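Structures incoming, each one as structure tokens.
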Structure I
């Protein structure tokens, strides 16, 4: 039981050291991730369409 209490005490101490992002930083980071994900998805879609056309011509 002492180990569990010690562990939880250390966890709380470490969480107090964390520098949490501001609301604005979190918002902009989220937007950036969504935009990059959409760009990557579009790239994959275009590559898939092109490769499908190429394979269709070969077969």
Structure II
């Protein structure tokens, strides 16, 4: 009975540690995307310019 309780407690502690690591990694990924070039109008503007250049190349060629 004591052994089962110890195993249950150990599994809860392990699950808590693993979930803490996962949440830390996911928050780091979220912060990276919040600070990256995917924010703002500059990325959309560059994408639009690149698409226009590709389309103009195929129209001329």
Structure III
């Protein structure tokens, strides 16, 4: 018997929606600079972008 494994899709949001969200309110300026207009991002993807930038090396 084969099991049916359904994968639930993550919700995605436009840059404008993420900039208005409470979850990312302290990163508004950072997200405004890093995210592309018109592109959709999941919450996890957005958090990875933030983490990657904050852990980046200073030149």
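So semi-axes √(5λ) of the Cα gyration tensor in Å, computed for just one structure, reads 54, 13, 5; which one of I, II, III is that? Walk me through the numbers on the way to the answer.
Working: I: 49, 19, 5; II: 54, 13, 5; III: 28, 16, 10.
Answer by label: II.
Taking mean count of other Cβ atoms within 10 Å over residues 13-20 as the criterion, the top-ranked structure out of I, II, III is III, with the highest value.
Read-outs: derived from the displayed coordinates by stated rules, not from any lab. Just so we're clear, the structure is a prediction, and the values are computed from it rather than from any experiment. Cβ atoms are built from the backbone, for glycine too; each structure is taken alone.
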